[in-house]
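So, here come the structures, one by one.
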Structure 1
Amino acid sequence: MNAVGTEMIEQRRWMVLDAIAMQETRDLGEGMILRGVRAYGMPYGAEEVRNDLILLERAKCVTIDKLPGNGGDVWIAKLTRAGLEVRDCHRTVHGVSSHRPLSL
């Protein structure tokens with residue numbers, strides 16, 4: 001992948017953290033994350049949401065609750081303290097933009 005593509009993915013992951021951080025409860029379902037990131041004008045699909053959430057969980061930025069649903073599990077992501085620090089650009093995580101995207 002080229003540098004521009006990598007930067008877009010890293011910014012998208014920052015946007016995931018931002019979408020969750022904007023919620024009073026600091027948690028958000030995968031469907032709302034998908035809509036939120038698309039609202040920023042970023043192309044995004046359901047598989048990418050889950051892949052990003054897995055990466056963010058491994059980096060200890062979110063925890064994921066998997067709730068049973070009619071068509072399979074529904075993922076709810078909860079922002080951790082570390083995730084909030086990454087979103088606020090006070091902590092760096094490989095694969096997540098270390099700065100607020102310029103378009104926001």
Structure 2
Amino acid sequence: VTEVRGMKGAPDAILSRAIEIEEENKRLLEGMEMIFGQVIPGAKETEPYPVWSGLPSLQTKDEDARYSAFYNLLHCLRRDSSKIDTYLKLLNCRIIYNNNC
């Protein structure tokens with residue numbers, strides 16, 4: 001979201017979508033942390049987050065390439081967020097309702 005806000009002339013639709021995905025990612029992270037805490041009480045995540053190799057594409061001087069990179073990023077994040085949400089719901093069902101959903 002910070003990168004999008006820093007882009008001159010970035011379409012409002014891209015900023016809006018980035019904010020929406022950021023909020024969804026925060027919600028999913030909270031859900032994963034809650035489930036992780038139920039599976040392994042008291043455990044803390046120690047693995048670092050993976051590094052994303054697409055950042056240079058978002059910082060290029062070529063405006064068309066930058067917008068294309070943002071579109072691809074948002075598309076992938078949306079798809080991945082949807083998958084994670086589905087798996088979290090399934091896992092939550094299995095943990096809380098003992099597979100009786």
Structure 3
Amino acid sequence: MTSTIRVCEVTDFGGPEVLRAGERPRPLPGRGEVVVRIAAANVNPTDLSARSGAVRRRAPNLRPPFVPGWDLAGMVSDVGEGVSRYAVGDQVVGMIPWVRIG
């Protein structure tokens with residue numbers, strides 16, 4: 001397993017031209033958290049508003065570079081301390097809270 005993951009990131013506010021492939025450190029779960037290997041994600045109006053910068057009224061701390069995407073489906077790849085409801089290998093769907101974007 002590598003120490004990084006591949007991501008699509010927003011490098012500036014704007015149109016599709018501000019998207020680029022990038023790498024980020026592989027996330028580690030905190031207490032009560034799981035890490036999900038994402039198999040599918042959608043692009044919804046919130047993602048488009050975040051990319052364009054229109055969402056800054058609701059999320060003034062959102063600044064590029066960031067990884068868009070709030071809705072996902074995938075498989076649990078790691079679990080943090082205290083997690084009992086999920087196990088590695090479980091298939092899950094989820095929505096990431098605004099404060100955890102990126």
* **Entry that produces -0.66, -0.83, -1.07 once log10 I(q)/I(0) by the Debye sum over Cα atoms at q = 0.19, 0.24, 0.35 Å⁻¹, for residues 44-83 alone is calculated, selected from 1, 2, 3** => 2
* To do: For the read-out P(r) over Cα pairs in 10 Å bins from 0, in percent, a value of 14, 44, 31, 10, 0 was computed from one structure; give its label from 1, 2, 3.
  => 3
* Asked: From which structure (1, 2, 3) was helix-only ellipticity at 222 nm (-39500 (n - 2.57) for each DSSP H run of 4 or more, over all residues; to 500) calculated, if the value obtained is -23500?
  -> 2
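Each reported figure results from applying straightforward, stated rules to the coordinates on display, with no laboratory input. Source: prediction; values computed, not measured.
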